[in-house]
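Please find the structures below.
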Structure P
Amino acid sequence: MAWATIKVTIPLTAISFAIGLVLALVTAIGRMSTSAVPRGIARAYISIIRGTPLLVQLFLIFYALPEIGIDLPPFVAAVIALSLNVGGYAAEVIRSAIESIPKGQWEAAQTIGMGPRTALRRIILPQAARTAIPPLSNTLVSLLKDTSLTSIILVVELTQTARFAAAPTFQYMPMFALAALYYWIICTILSVLQDRAEERFSRYVAA
């Protein structure tokens with residue numbers, strides 16, 4: 001099970017979260033756009049992701065897409081589904097964090113010659129990160145646990161490995177208890193990393 005955790009569960013979580021954050025940032029910017037088109041697309045994406053179960057999203061990507069000629073390996077399908085799911089939920093977190101920054105920060109950036117993109121990257125996002133880290137950390141923890149659902153599309157991750165290990169002897173209690181322990185250890189490590197990230201980004205909070 002340790003090998004399944006290192007080889008599948010952790011990489012699946014890390015890759016999906018990284019891609020999901022990029023999608024979330026793009027979607028959050030789209031939500032704040034003054035143009036109706038990107039704002040509408042962003043709203044629709046968030047609504048669809050938040051309004052449908054992750055399990056159904058996994059089924060659609062892995063089992064339904066082959067009907068139109070798109071056949072994806074289980075791991076790739078899992079990454080796509082989990083990334084889209086993270087993007088839909090994290091977008092609102094990032095948007096609210098950005099909008100919590102006082103408008104004076106934008107104005108100050110403009111007065112020293114920064115364009116909107118530069119101001120967002122150098123001034124706004126570092127400050128918004130401090131606000132966004134706790135809810136994004138919760139999203140990451142949820143994502144880690146949600147990887148167990150990918151067993152339904154043939155991804156042999158931690159939970160599926162525990163089931164396979166228990167099947168010959170029917171000793172499901174020790175195997176799933178061990179799997180739960182692995183999940184708990186990883187979540188504890190993520191909590192420690194969250195605390196350190198909050199301390200690091202607290203320097204960017206305007207007094």
Structure Q
Amino acid sequence: MDWELFWVSLWPIVRGGLVGTIPLSIASFAIGLVIALLVALARISGIRVLSGIARFYVSVIRGTPLLVQLFVIFYWLPSLGLLIDPWPSAVIAFSLNVGGYAAEVIRAAILSVPKGQWEAGHTIGMSRTTTLRRIILPQAARVSVPPLSNTFISLVKDTSLASLILVTELFREAQKIAAFSQEFVMIYMEAALVYWVFSLVLSTAQSRIEKRLDRYVAH
């Protein structure tokens with residue numbers, strides 16, 4: 001094993017993660033959460049058309065590979081005259097994917113809140129929208145933190161697919177170094193190690209957030 005190459009290549013790979021993978025993940029996750037909330041609310045609404053559209057969207061996202069979704073955004077839309085650069089294309093694809101999966105998490109979290117909470121809000125004169133915003137969603141947010149955190153950690157690893165449309169991120173940097181050095185096994189193992197460290201850091205942050213929420217509820 002070429003340890004000199006290992007240490008020389010480590011920082012470019014880590015930097016690719018810090019300036020490429022993490023920002024891409026955060027942007028996609030933030031937009032995806034907004035989509036997920038809207039889709040979840042549409043799913044539980046009494047409007048059949050909205051519920052049907054939301055159900056179809058979730059079905060398509062969960063029933064097709066993320067790689068295919070990424071290629072559709074990057075290669076198919078230009079054929080319709082809509083040219084999108086690689087980074088925005090990746091954000092759109094990952095956001096839509098997160099929206100499809102997180103929508104079910106949020107929907108389940110909202111439905112897990114006892115119906116009595118809705119009735120309590122109505123009793124004190126709150127509208128349905130105000131009850132949802134002030135009573136239901138805060139409780140649902142606590143329930144949804146663990147699965148949504150797992151979704152984010154998975155997204156960080158899934159962003160490696162963006163390298164296929166030439167987005168500069170962690171795995172793309174590893175590919176360039178491996179192609180130059182011809183040390184494919186070692187460089188890709190190094191990239192895997194960096195992904196693992198990122199996942200450990202995020203998992204630790206997730207555990208601390210959950211503990212703080214539990215402590216808050218206990219008091």
Structure R
Amino acid sequence: MVELENVTKIIRHNSVLKSVSFKFEKGNVYGIKGVNGSGKTMLLRMISGLIYPTEGKVLYEGKILGKEISFPKSIGVLIENPSFIDSYTGFNNLKLLTSLNDIVGDDEIRETLLRVGLEPDDKRKYKKYSLGMKQRLGIAAAIVENPEIILFDEPLNALDTKGVELFDKIIKEEKQKGKLIIMTCHDEKKLYSYSNKILFMENGVLKEVEELE
């Protein structure tokens with residue numbers, strides 16, 4: 001479904017990704033493992049279309065990202081720290097976000113907020129949210145439109161035990177739907193429990209792929 005062909009990204013004369021080639025297929029959870037600065041987040045940004053490769057290609061079902069298509073058709077993304085409008089409630093932030101594609105309604109937004117442990121009728125503004133609540137809203141934004149591809153960059157950041165349990169359930173449900181999920185997670189035990197394939201990144205290079213099932 002998503003294929004990287006010799007993808008290299010150079011930023012300020014520094015190669016942050018180096019000739020990465022890999023094919024991601026639906027129905028799998030791919031965990032990306034590596035130390036800070038190994039290229040994990042940059043790889044997710046490249047797959048999402050937020051940046052384009054200096055060399056090589058990113059293909060979605062055979063179409064070149066940045067040339068034949070400008071952005072992936074069906075993708076949900078949580079990369080680095082989620083950011084929303086401070087003066088809006090969680091519900092209104094998701095309503096604004098989903099209005100861009102206009103493929104889900106209020107019921108889907110409410111259901112998604114409940115899935116991540118947020119109250120749809122909470123009148124608190126985003127600026128009053130705790131870090132954990134902000135992270136939950138970021139997860140909700142990534143899944144609310146039922147995308148075929150979901151990218152999670154450190155999704156467990158700031159989550160309490162209940163939040164982690166809800167995320168565990170979300171990953172299981174989305175995998176059962178046949179989604180393509182690509183993620184990073186500092187909690188190695190959790191990363192292995194979520195994933196059926198692990199990609200090892202080192203200095204911008206894909207060094208190894210481990211099959212878990």
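Any read-out appearing in this document is the output of simple, stated calculations on the displayed coordinates, not a laboratory observation. Small disclaimer: the values here were computed from a predicted structure and weren't measured. Cβ atoms are built from the backbone, for glycine too; each structure is taken alone.
Per-structure values
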| quantity | calculated |
| --- | --- |
| Structures P, Q, R, by Rg/Rh (Cα atoms, Kirkwood Rh), for residues 36-91 alone: label with the highest value | Q |
| Among P, Q, R, structure where helix-only ellipticity at 222 nm (-39500 (n - 2.57) for each DSSP H run of 4 or more, over all residues; to 500) as derived comes to -23000 | P |
| With distance in nm of label points 7 Å out along Cα→Cβ at positions 108 and 156 derived as 2.2, matching label from P, Q, R | Q |
